[in-house]
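Please treat every number below as a calculation from the coordinates, not as lab data. Bear in mind the structure is a predicted one, so any value in this text is a computation, not a measurement. Cβ atoms are built from the backbone, for glycine too; each structure is taken alone.
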Structure 1
Amino acid sequence: MDNLYYERLMNAVIRFVSFRPRSEKEIRDFLTKKIIKWKVSDDLLLNKVIDRMEDLGYIDDKKFADWWVEQRTRFRPKGNRVIEYELYQKGIAKDIISDALMARNSVEAARKAVAKKNFDKKKLYEYLTRRGFDADTIKKVQYE
């Protein structure tokens, strides 16, 4: 019986990660919901699936954080504060978050966020603040 649920969980979680990379917390939450839905009471089953996903390379929070930062820089740019909060919500450790954000050029991301916009200085400041950019970055973009 456990083997049947193991296979079902593996199929479900592989389908879940096929859309985009996921953090370990996201995968654990997903699997926990499936286990509760299917009324399975085997905690070892969850750990077995997690271990197998790690072996297959689907769980790597460092790689996930780097991917997330790259996505948030390239498409709909966000500031470091917002990205840090999003990654924290996804269960990424603070040291991994800071490493992922360290390589990021937030001024370039801010420039990209306002590239096709035509704001006066006040509106530009408000827009970039809402997107999570810090004051120093905004000022560099404002006074170019």
Structure 2
Amino acid sequence: MTLLEEFAALLAALGLGTYKADGSTGGTIFLTVLPASPDRAMAVARYGGPESAATDDYDEPSIQVRVRGPATDARIAEQDAQAVYDKLHAIGSRVLAGGTWLQDAIGVQSGPIYVGRDQNGRHEYTVNLRCEISRPSVNRSHQ
């Protein structure tokens, strides 16, 4: 299970939407890219982070949740994005669905950021998080 799949499952477990791991229709939480529909949806993506240690299994990936709402009311997207921020900021000390230990997730801004409208006029916000995780691998183990 990828880290993004684990975060999508976490968002669903926190009641923020529906994640369909098999890609079937009916979901509202997606990986990396927002599809054309539904209007009200979110996508989880990775972006950067500091250099990883070579000797232990801790990483600090940055995760972004892009939240989209209908074109008719920007407040809906903002409310959904604020709910993501409120549920994820300062969450931690838990095992994610694929076995990754999430030590913490910290919002790198003080709330959701409005990023404008998509090509269909729908409002979008982002929530950016700095995460601290433990994922043992072949060359690194927990010290």
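Assorted remarks:
- Of the structures 1, 2, the one that 23, 13, 9 was derived from, the read-out being semi-axes √(5λ) of the Cα gyration tensor in Å, for residues 6-53 alone: 2
- Read-out distance in nm of label points 7 Å out along Cα→Cβ at positions 14 and 62, computed value 1.9, structure in 1, 2: 2
- Origin of the derived value -6000 (helix-only ellipticity at 222 nm (-39500 (n - 2.57) for each DSSP H run of 4 or more, over all residues; to 500); candidates 1, 2): 2
- Which entry (1, 2) yields the derived value 1.0 for distance in nm of label points 7 Å out along Cα→Cβ at positions 110 and 134: 1
- If FRET efficiency 1/(1 + (r/R0)^6) of positions 22 and 118 (r between Cβ atoms, R0 = 35 Å, to 0.05) is computed and equals 0.40, the structure in 1, 2: 1
- Read-out P(r) over Cα pairs in 5 Å bins from 0, in percent, computed value 2, 9, 18, 16, 13, 11, 9, 8, 6, 5, 3, 1, 0, 0, structure in 1, 2: 1
- Origin of the derived value 0.40 (FRET efficiency 1/(1 + (r/R0)^6) of positions 70 and 94 (r between Cβ atoms, R0 = 30 Å, to 0.05); candidates 1, 2): 2
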